[in-house]
Structure P
Amino acid sequence: MNIPNLLTLFRILLVPIFVILLIYGQTFYALLTFMTAGVTDALDGFIARVFNQKTVLGAYLDPIADKLLLVTSYIVLAIISIIPPWLAVLVISRDIFILIGVAVLFINHKSFEVQPTLLGKVSTFFQLTTVVIALSAAQPLLTLQPFLIWSSYLTAALTILSGFHYAFIWVRQMGE
């Protein structure tokens, strides 16, 4: 087990800690935990590339860790009323939609490479940013609620657009 994979496992272990902190209303520490997870994500990718430590295990674990943190964040933040529930439904639905698309291509023996598109990456960036803004807006001394509203709408729009973009790619691949 190399350092990037250990960092990814650490990120997975941060998810239940993040949830417990949110359940107990510790949004500041939840924010620090979420940001720590983000740093470990960047660090594991950097180390894997620079020191040539990419592994098959890491190729599977890293996106699982990312999605686990993101989906869990949206579910819990919606349940405790920090973000609008409709936004959580959109973000999670897009990920389910992507999984269904990959499954359909696989079942139909279509060759495909699971590569995020630029629009997908931008959408994910804003999804993560919205979580940070939401957790920051929950702090008593910060007045970020207007930013959270705009961030929610922008995230929703980008999530929907990237979902349609992936659908366009799959339809094109199915026709080949």
Structure Q
Amino acid sequence: MNNSQRFKIENKKGLAPIVATMILIVLVLVLVATIWVIINNLVEDKLEEGEACFGIFEKVTLNSRYTCYYSDSNKFQFSINIGDVDVDEILVGISVEGTSVNFKINKTVSQITNLVMYSTGDTNIILPSKNAGLTYVFNMTGAGFLEIADSIIIAPIIKGTQCSASDSIYKIDRCST
């Protein structure tokens, strides 16, 4: 064998490790890209959940001026204001001496036991719209409470995510008649 034939054979033998290295590099890149897509999607989902409740501070509140207790009829009046934010539902919690009742007020008209709209007495309960407020009256006797409410806490639900409590009142005054 002459030198030129030997050189061609040796060059062909050296090609296999280079091809194998290139294949490994491509496989690693594909694996890294796949892992990146999976992790990125998981992180984006969690960020969207967190963003739903971000910036609602002082946008979903109780109006203390219209939140009070009628001692003569054992009814509890409360008013919810919604600012410039889209809210799907509001979770309301009313506490009396260590016992509480919870219910959700949502965008669709619904009946909630012992709750009526203020002034009309309508049992078709709706959530205040964006940049608005509504007042409700809760029948404490009908709910089995004989004492004045200790507190009321509200927590909005936005894009299916329940946010932390956005407002609360811990000292309920009597309504002036």
Structure R
Amino acid sequence: MILQRDFYLQSPMDVAHELVGAWLCREMPNGEFIRARICELELYLENDRACHAFGGRCSPRNDAMFMAGGHAYVYLCYGLHNMFNVVLGAVGTPAAVLIRALEYDDCNGPAKLTKRLQITRDDNKLDLTVGNKIWLEPRDKTPTIATGPRIGIDYAGADAYLPYRFVIANSPYISKPIK
């Protein structure tokens, strides 16, 4: 069952919790099908200095964040790596979760994940609710979730310490342990 738009329009914090343990599904360009459990993600909200849309900033790079929840937001990081995010919330209220790791084939970091799943900026703004190329399915069991600060956002000042990183507790697939 593909997660539908109404799921993504709920409170971003609630959706972030529900996506830990959910299934990321990908139909690869060669026809291969991958279904992997999300074991790590990070939440970004408009009032958060680490968010690309902090203070309502909208640009060609981040305009996908202003779409209705359930769309992909894929951006280039450091000019090298594609980062796959899922947009949350209503149109015009930017929020997203960065999918950091999957329980699958060395996908224990956002750059490794997009490289292995061949997710590129061509997938930016993809509607994840229709089951075309990439979609999400609900988790089949509720994992024990640990929270902590996000990774690599020291520039965000006090917001860098917000507990917006969610992981399946003790998962060997996450990118870095939560201390």
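helix-only ellipticity at 222 nm (-39500 (n - 2.57) for each DSSP H run of 4 or more, over all residues; to 500) was computed and gave -2500; which structure, P, Q, R, did it come from? Display every interim value, and only then the final one.
Working: P: -28500; Q: -11000; R: -2500.
It must be structure R, since only it matches.
One of P, Q, R was used to calculate mean projected area of the Cα convex hull in nm², giving 16.6; which?
Values: P: 10.8; Q: 16.6; R: 9.5.
The correct label is Q.
Of the structures labelled P, Q, R, which one yields 0.75 when FRET efficiency 1/(1 + (r/R0)^6) of positions 92 and 108 (r between Cβ atoms, R0 = 30 Å, to 0.05) is computed from its coordinates?
Details: P: 0.75; Q: 1.00; R: 0.35.
For FRET efficiency 1/(1 + (r/R0)^6) of positions 92 and 108 (r between Cβ atoms, R0 = 30 Å, to 0.05), the value 0.75 is produced by structure P.
Which of the displayed structures (P, Q, R) returns the greatest value of distance in nm of label points 7 Å out along Cα→Cβ at positions 28 and 148 on calculation? It would help to have the intermediate numbers written out before the result.
On the way: P: 1.7; Q: 7.3; R: 3.1.
Across P, Q, R, distance in nm of label points 7 Å out along Cα→Cβ at positions 28 and 148 peaks for Q.
For mean count of other Cβ atoms within 10 Å over residues 100-107, which structure out of P, Q, R has the highest calculated value? If you can, show how the numbers build up before the last one.
Values: P: 13.1; Q: 15.9; R: 20.8.
Largest one: structure R.
Quick one: mean count of other Cβ atoms within 10 Å over residues 36-43 came out at 10.0 when computed from one of P, Q, R, so which one is it?
Numbers: P: 16.5; Q: 10.0; R: 24.1.
Computed on structure Q.
Every number here is computed from the coordinates shown, using simple stated rules; none is lab data. All values reported here derive from a predicted model rather than from experimental measurement. Cβ atoms are built from the backbone, for glycine too; each structure is taken alone.
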